[in-house]
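Have a look at these structures, which come just after this line.
Just so it is clear, none of the values below were taken in a lab; they were calculated from the coordinates. A quick note: this is a predicted structure, and the numbers were derived from the prediction, not measured. Cβ atoms are built from the backbone, for glycine too; each structure is taken alone.
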Structure 1
Amino acid sequence: MARKFYIAALFLLVVGASGCKKDNPTETALAVKELTVLFSPGASFSGAGYDDAILKAVMESVADNPQVKYRLLRPDTIDQARIFAQEWQESAGEHSTLILCGIQYEALAPTLAPGKGRALLLDSRQTLENGVSTLQLKRYGGAWLAGALCSGFSQMYIIKALDGDRMMDTVADGIKAGFEDTANIEAKNLVLSDSYQGTNMPDELFSHLYTNGTSEMGLDGATMLVPVCGASRMGAYLFSNNFYYFSMGVGEDCSPFCDILPFSLVYDLGSIIKDYIGQWLEGKPWPAHKDFGLSTGHVYIQYNSRYFALIHKRALWLAASPCLFTLEEYKDWEARYIPSALEQEANHAY
């Protein structure tokens, strides 16, 4: 049922900044609550990435709450986002909430005056004095752990959409450090673009891997591909499925997209959003700031049961690989390295 709401919302978001509302006659019996979600400027959906997780969480939260009216706004620019935030601020009442989706709004959030309403800024370590709550999903520690789980591989390629995005840099840097600290091998990098176009280049990534994989890049059966590149990761997973190279899932459980994928590094932002919306609907206050991560169970390793069933069958191509580690071996490594990963999380801002 939730998936139907999610798909419906994707169609509604095509209109971009026009937003959408939900009305129901039964609302008259309850106090009407208004939820406005301001997505990242130029956000793209259907790539199973950051904004998709937020969208899905919002739709699941409001599905069984007919008293909630909601607006989903996708501004094209920060300037347009400021206009939307100002409009919300001017009409916000005690049952109004604004969610600012992402670090692009760190400069905007301190300028707001929520009044009787409430506002939430995602992925910020700031504690604001104007009443806007903030939360931070700390990514580095979990990324370090995922990199350490690849210590049995002789090569790692980290595929980044671009350089300079704090979130992607944090994940890529953590995975790189975890691999290098435990395998004593330098991880290699492939950067797709100098702009956010790199998050939506699956065909170009597949073509690059197909053309240069065994020659220029030197990929082999002991290589782990790590796509930290938004929707472009589908190009890496297609390459893995067709030519039997290992890939890591990044962001969510990516096992539906790739068979040759032992595990995924999951950042469960969705459950955090649902908890905050649930608290708002129950009239509970939000903390001024809160951190989430490995230590709270919102970052974790999700193993791919289909992959381990596949290697159990000992297919010929797999039998030739030096990296056929069992589920038990991965779990042993996770138990060994998680104390260090928790230290990394505590010592890094993000």
Structure 2
Amino acid sequence: MIFFLSSLSCGGQEKVSYLDFPDGLSWDFGRAREEGGELVHTYRFTNTGKDTVTIANINVFCKCTRAVASARTFPPGESGEIRVSFSPYGYPGKITKSVRVTLAPKSDFLLTFTADIIPRQKPVEEEYPVLLRSSGLRFDKTSFNFSWMTAGQSKSMILKCTNTSSVPRSIEVADRHGSGLLDIWCPGVIRPGEKAELVLTYRPDSTLADVGFQRDTFSLAVAGQFESIPVDAQVAVVEVFPGQDKDVPVPGLSISNSYLNLHDIPAGSPDRTLPYTVRNIGKAPLTIRDVDCPDGITCSLRQGTVVEPGCTVQFVLTVRFSAFPEGKFFETVRVLSNDPVRPVKSLLLTAKIAARPQVQSSSAEKP
């Protein structure tokens, strides 16, 4: 980056190594429509040095961008160009993207571009993909992850809906299960063609009673008729930590093997036991407040386990692979503690559950 900044000239032209870009290293596409197709700009340059310049590599940082050079090597005095194209579909709003160009011998620089993408008008089926068929109501999603929040505070998320039927629809919460910490506000009656919002709010108590991984599930009744599509929400509630003072000792949570790739696992494999170590790297006792495991995985680390400063505790995860379908396996186990810096620690497990090979039977030849 220091080399890049020092190579810029003060005029309208910009120079990188011996490459002179008369129109600069950045470009502004201005306003463009999301559905308007690719945006293309060509960065032209000339090798003004005495040596041949070689483009060793061109890297883009997202699938929306492509870049290609007119050639790989440029002798002294030769001109060339790098053509960059950007597909705005799926990227509404103001964007800034870059392309990294690496020269041989080792040096690199960035080509950047900006744009203000006007969002396209989404069809109702895309904006509200969840349909309650009996009522004509559509929702944008049915699952909400509130991440984590501090006990005693509140945190809200929005469930968007629209009425695609020809009659007004009344809506209310019909069935609830879970922590009971989730408040749900319903708009009452939604007229035909009208858009509305349901507000989901977690309000945990400020005591340790509500600290932990909380889940809630509810269903809706439309015009008094129960709908079978459930809505679920989850949140990690962490305790209220006192104001951090550098002189006050605090615990620190460290867990080994925070990411494990188990590679290929044959379908129907026996249970696998995976060892882990909890270490308290802080200066105060560490307390495990809660452990959250997906179905098919169990954890021997228990709520309430205390680890003294500098000490360790061993535990295992047991994965029941017979509970998971063939294909990509990606699961997360979360551990909640009284570490004020990082109260939630995630343990990631990945694998590929492969189908069992088919055993071909051969029939013996008859005499």
Structure 3
Amino acid sequence: MSRKILFIICLLLLSTLSLHAQRVQVLDSDGIPVPFVTATTPEGKFIASTDADGWFDNLSGNKTIHLSQVAYKPLTIDVADIKDNKIILDDANYDLPEIVVKPKELLYCQTYFRDVYIDDEGPIFFRGGVVDNSYNIAKKKVESKSRHLSKAQSAFWQTLYSSTSGRYDKYARLPEEPYYNKLCKLQQQGIITLTDAGDGRQIIADSISQLGYIYWDKKELTRTVSFDLSTFSYHRENKKKTEEATKKGKTFVPDTVKQQRRKVTFYQVYRTDSIGNSTTNDYIMSQYTDIGRHRHSGIEYLIQVQSFATDFAYVDKKEYKQMRKENKVEMNIQELRQFEKNNKIPPLAPNIQEQIDKLFEKELKQ
């Protein structure tokens, strides 16, 4: 083989590697960046998640990827077909049910949720179902709740996640208030800043770095919040420990490895009125994502909880008690899937759903 031909082949290989290593941004149909999009392989293995500006740092080594995000339709795409380093996701067109206003003490909200755990083997744990939420209007608090669900898991140590996943349950429920309201309170306290970025967007930041975005769509009358929970907590923890060390005449050195080990993000969508106000009964959907590496094995994992409001009503305590009684049913995977179709809930990426089905089949055989 001549040196000239060898040189051309090397250039082609380098060009291909460069293409695959390029950063890729995910946008919606209006050109707005889509944060916290999950990319998986055809086998269901976790690849990466976009940042608050919709960027994947590197999709190198993957021919086909599946993209999933709570507010958008899942997409399967060949990396070689990505043009101009941009991927467009279509809105899921998920409709929040209308609520009939009545002067009663409780707001009933039914939320449907999906909780999936993925590691280097693909999905190994799944839990999905319906939560009956009771919001006390006078106390401004979510009170009694019941959960009707179905689950499947693989291997013994994943049972540990099953037994400790209660801490993720709060992301399956109705939030007591829009997260935007909490961020406004943090802004008033001087803990974070909310800076106008134009086109209905605000940048969320603390004194160290950017933490996410708020986007108010005045045409659709919705507000989305994307927020980096782990970085925010890490910065606050370091500030507290620095202050404590300073009082003792010592120097605190932050653990940078700790920050890199785990990435926790939060995404929430609410309806608004014409001037941007939202209340608890305007909740539409949310997504909580926990990405990290196990300390001992080094295995990377993804835990994702998606939640959708599927029913709202104003009720009294007697009516709510009866509703809970009538709703108390277990759902298998087929019934969960049918519930999603009936309520126009965007499906999971096909590869993830296939692996979850296999988990249920495996559990039934045991």
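Observations on the structure shown:
- In this comparison of 1, 2, 3, the computed figure 13.8 for mean count of other Cβ atoms within 10 Å over residues 65-72 is attributed to 2.
- Calculating relative contact order in percent (Cα under 8 Å, 6 or more apart) for structures 1, 2, 3 picks out 3 as the one with the greatest value.
- Parent structure of the calculated result -12000, given that helix-only ellipticity at 222 nm (-39500 (n - 2.57) for each DSSP H run of 4 or more, over all residues; to 500) is the read-out and 1, 2, 3 the choices: 1
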